[in-house]
Structures are given as C-alpha cells and as structure tokens.
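Down below are the structures I want you to see.
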Structure P
C-alpha cells in the first residue's frame, strides 16, 4: 500500500485558469505531498530555468483510452523479443528518459530525486523493457486512485517504448485503473491510440478516478 506523505502546504489555483502557455502557477516545491496534491488537482510540474517550477494544466489533455490501445501485429511480434518488468529499475528508467530523448531536458536532478521519493512511498511506478539483459526502454509515471499519469518514456531499441506503453496500459486496466493521462498528445502517441479531450472533461474524469481504489500493479518482478 502506498504511504501517504505529509500534506501539501500550498493552495492550488483553479486548473481552468491556466494562461496561454497552459501554466496555472509558478513556485511551490517537489515534496511528495505537493506532487500528489498537484496530480489530484489535475496539475503536473516542469522546471523552467534552473530553479523555478511551473505547474501545467493542458487544454486539450492527452489521454489513452484503456479499451482502445492500438497494438499492431508487428508490435505484438516485437514484444516476444523483450522481457518486461515493473518497478525493477525505476531510477534507471527516469534517467533513461532524461538522457534518451530530445525533450528530456526538463528531467533535472531535482525531478529525478522527487519522483524517486514518490516511488519509494509507492506512488510512482515504472515499466521496464529488457533486451539481452540490458534496459532497452521504459516509462514511468504517478499512480493515484484510478489515475495513472504517464510522465515520460524512452527507447534504446526499436519498439521498446511502444512495448512499455502497451504493457503499462494493460497493467492499469487489469489493476482497476480508469484514466491514463499522457499530458499532451503527439503524433507518436496518437498512433498508439491516444486522444485529446477538453480540460473540463479531463477534470471530471479525474474526480471520478480519485475516488477509486489505488491501482494494483501486480508482481513487480514481471
């Protein structure tokens, strides 16, 4: 069971009040209680500059419908080449996302440490994809109630990140989750089934997901 950290000392602005950059506010901290409160509100952080933290509420919001994940025949064949695990190498996955992607600059050392603390408390999870005993790709995110908020993914071997996404969606669905958030849709994510929904719709779905039991991620070894 996840361990509830000390509560967040900050009061969040209304997510619907985001500016033209989809930013709701600046500041606060990356303590576990702050991060959990933000996700429960519909926000997520990204560093701006060296020390400032911006809190985002995109409109539209990218989500992956759990009953509409697109797995091609070639991807199903590719999955057989890999070994998949959950929560076996969380920090290695976060570091892989930081160094293995063109948009990984926002995953700073404080971000790595902050999500590592969430993982230690049972709130953040990773899916690892292995090839010949080496980490080939993966993804990580935050799991609160029936919500899984995917943060980032990477690959070092072709199709490894896609395999991680399909596995994560399967775990979320099997574990009782109802909402798979990917923040912003991209053409790559759209090819896997991700859609865009209005912020208002997302917040309604989030309110329902928050009331559900925490997702059961199953055996962390596989």
Structure Q
C-alpha cells in the first residue's frame, strides 16, 4: 500500500470512529434526557403530594376553629391564616416544577425528532417516530397534571378564604356557629378535592412508569 493510500484509509477510519463516537454520545444524551424528564416529572408529583399534606394541615386547623369547644379562637384563627399561606406557597411550587418539567419535555422531544430524522433506514425511522409519538402521548397526561392539580385547589381555597374573611371582624362563637352549614359543605369539598388529587397522582405515576427506561 502506498503512503497516500495508507493515509486515505486512515482518514476513512478516523471519520468512521468519530461518527460512531458522536452517535454513541447522542444515544447517551438521549437516555439522560429521558431520565431527567422522569426526575422532573417525579418532582412535580412530589409537589402535588406535599400540597395535599399541607391542605390537610390547613383543614385540621380550620376544623379546630369551627369545633363547638374551640378555645383560644384568636390564636387558632391566626394559625389558620398561616396554614393557608403555606398552602398557597405549595400551590405555586406545583406550577414552578410543572413549568420545569414541560421545558425538559420540549427539549427531549426536539432532540428525539432531530435524531430520528438522521436515521437512514426507513423502517427504523418509522419505528422511532412511532415510539416518539407513544412517549408524547404518555407524557401528554403527565404534562397536564401540574396545572390541573394547582387549579383543583383554587375553588376550595377561595371558599375557605371567604369564611376566614367573614370571621375577620366577627370572631366569636356565635359567628362560628352561623358557619356550620358552610363548614360541612367545605369539608365535603375537601374530601372530593383530596380524591381528585390522589387520582391525578395515580395517573401521573402510571404514565411516568410507561416512559421510564427499562
């Protein structure tokens, strides 16, 4: 083999090695992106669950204030306001984590689309497109849970805030007694809300498992 031929072969082998390295790196990045999306999705679900726990704490303080033998109503009322504020902060955290999750999903689907386009085999390209569509469908249900969960708390918190405002200048046993029918309805709303949140978490976890690398 001439020196020129040797260098040509060497150049071809070098290009092939670089291409293989780039392909392997792209595959590794793809797996990492999926894992990162799963992590962000899990973080959103965790925020939803933490907000549910905080909601229950708020409800417990509310029911203490509304009980027939309530004592130290002023301090309990203040505690309720603090728990409500903590619940609102948890709700905001859901939206923040959901935004981060959706941004991660957008990056993943873009790079997946780009890499699929680069597949020369028509059959493999088609199968990759089908897998991408399936993953997008699974994520579709995950991607809405953050907004849905945050929105679910809205009506309940507004109803609770109305009662807190009602008691603001009239914090006495008689005023509390007048809210008993409203209190019963609010507790019913709370139980329905908790069930909806549990259902939302269940749907999210199911779909997270579907996109998790095996």
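No value in this document is a laboratory result; all are computed from the given coordinates. Model, not experiment: these values are computed from the prediction. Cβ atoms are built from the backbone, for glycine too; each structure is taken alone.
One of P, Q was used to compute distance in nm of label points 7 Å out along Cα→Cβ at positions 48 and 192, and the result was 2.8. Which label is that? This figure was derived from P.
Given a computed value of 16.1 for mean count of other Cβ atoms within 10 Å over residues 32-39, which structure among P, Q does it belong to? Label of the originating structure: Q. Taking Cα Rg over 2.2 N^0.38 Å, for residues 160-199 alone as the criterion, the top structure among P, Q is Q, with the largest value. Have a look at P, Q and say which one yields -9500 for helix-only ellipticity at 222 nm (-39500 (n - 2.57) for each DSSP H run of 4 or more, over all residues; to 500), as calculated. It traces back to P.
32 is what came out when relative contact order in percent (Cα under 8 Å, 6 or more apart) was calculated for one structure; which of P, Q is it? The correct label is Q. FRET efficiency 1/(1 + (r/R0)^6) of positions 80 and 184 (r between Cβ atoms, R0 = 30 Å, to 0.05) computed as 0.45: which structure among P, Q? It must be structure P, since only it matches.
Among the shown structures P, Q, from which was the value 0.95 of Cα Rg over 2.2 N^0.38 Å calculated? It was calculated from structure P.
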